[in-house]
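Asker: Down below are the structures I want you to see.
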Structure 1
Amino acid sequence: MNCTCEENREKYFAPLKEILKQYEGTQKDLIPVLQNSQEEYGYLPAEVLAEIAAGLNLPFSRVYGVVTFYSQFHLEPRGENIIRICMGTACHVRGGTKILEKFKKELDIEANETTEDLKFTMESVACIGACGLAPVIMVNDNTHGRLVPDDVPEIITQYA
């Protein structure tokens, strides 16, 4: 049996409709609706933002403005593993830039990009808050500290 475009659309937006049902449908619900939607879809594609705007009776520009203001929201697909490389003062002084460069080379992406296979997203962050471990990175919720560039391939292998 072939599905029509409308059937696919309904199936795609079914989780979003359930999310919107949990709220009163007002502007004050925007942030939690965005958070729950991103959790469901992995990121916030334009068509999801348009449905959220319609569901909350808000202009698309308002929804888009909130999404682009807060760094917790993402408009592009993200990797299964998020690598956060600290560029704070302690990490910078102790070689954080070399760690970043090694990850860029090994993954063949720039900071704030995602690998084509969606395995890794790499972010350069201002501070992780583990200065005593500098240079330090986090992969998902795991902290790796006192790194040297030669540690990078092994870290990637752990999460590949």
Structure 2
Amino acid sequence: MADSPYRVDRNTLRTNQAFIVALSVGAFVAGVGIGQWLVLFTGLVMALGTIHPAFALFKQVHQRLLKPAGILKADIHAEDPMPHQFAQGMGSVFLLAAFAALFTGAITAGWVLTWMVAALAFVNLTVQFCAGCFIYFQLDRIGLLPRSIASTRGAAR
């Protein structure tokens, strides 16, 4: 994929994942009152960032603050950003569902969903395995993704 027009800055992704983990754990520590609003905030930031990269607040922290300050340099790789966007979208759905559960009193379900997102973001951050990307590739492989987001470089269907 050396000639790929796609580029992903993995440090931008890592910054995003670190924020997701920190805010999700912080939400749990804060408890249902403040915590549920942190879950909502994190889920909305992820959802908006899935819709358009300019709205990806946590990624913008890396792009506009950490990288220019020399704190975290770029780590550019030739890869399709769509699996990462898909994974972020999945995480946002889980966190928005977690907020709904917490808000309506299904506390255990809300925290389980929140911890699932935090755990998967932590795994991605530490060992670079993206569960949402894996799901994306499996759905793409069997032809279940809409053409608008499906990989154009995958095996023939």
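Asker: One of 1, 2 was used to calculate P(r) over Cα pairs in 5 Å bins from 0, in percent, giving 2, 10, 17, 20, 19, 15, 9, 5, 2, 1, 0; which? Working shown, then result.
Answerer: Details: 1: 2, 8, 16, 16, 13, 11, 11, 9, 7, 4, 1, 0, 0; 2: 2, 10, 17, 20, 19, 15, 9, 5, 2, 1, 0.
Answer for the origin of the read-out: 2.
Asker: Moving on to the next point. Determine which structure produced the value -21500 for helix-only ellipticity at 222 nm (-39500 (n - 2.57) for each DSSP H run of 4 or more, over all residues; to 500), calculated from the coordinates; the candidates are 1, 2. Could the numbers behind the result be given before it?
Answerer: Numbers: 1: -14000; 2: -21500.
Source structure: 2.
Asker: Oh, and also: In terms of distance in nm of label points 7 Å out along Cα→Cβ at positions 75 and 131, which of structures 1, 2 is highest?
Answerer: Working: 1: 3.5; 2: 2.1.
The structure with the largest value is 1.
Asker: If relative contact order in percent (Cα under 8 Å, 6 or more apart) comes out at 29 when worked out from the coordinates, which of 1, 2 was used? It would help to have the intermediate numbers written out before the result.
Answerer: Values: 1: 18; 2: 29.
For relative contact order in percent (Cα under 8 Å, 6 or more apart), the value 29 is produced by structure 2.
No value in this document is a laboratory result; all are computed from the given coordinates. The model shown is predicted, which means the values in this text are computed figures rather than measured ones. Cβ atoms are built from the backbone, for glycine too; each structure is taken alone.
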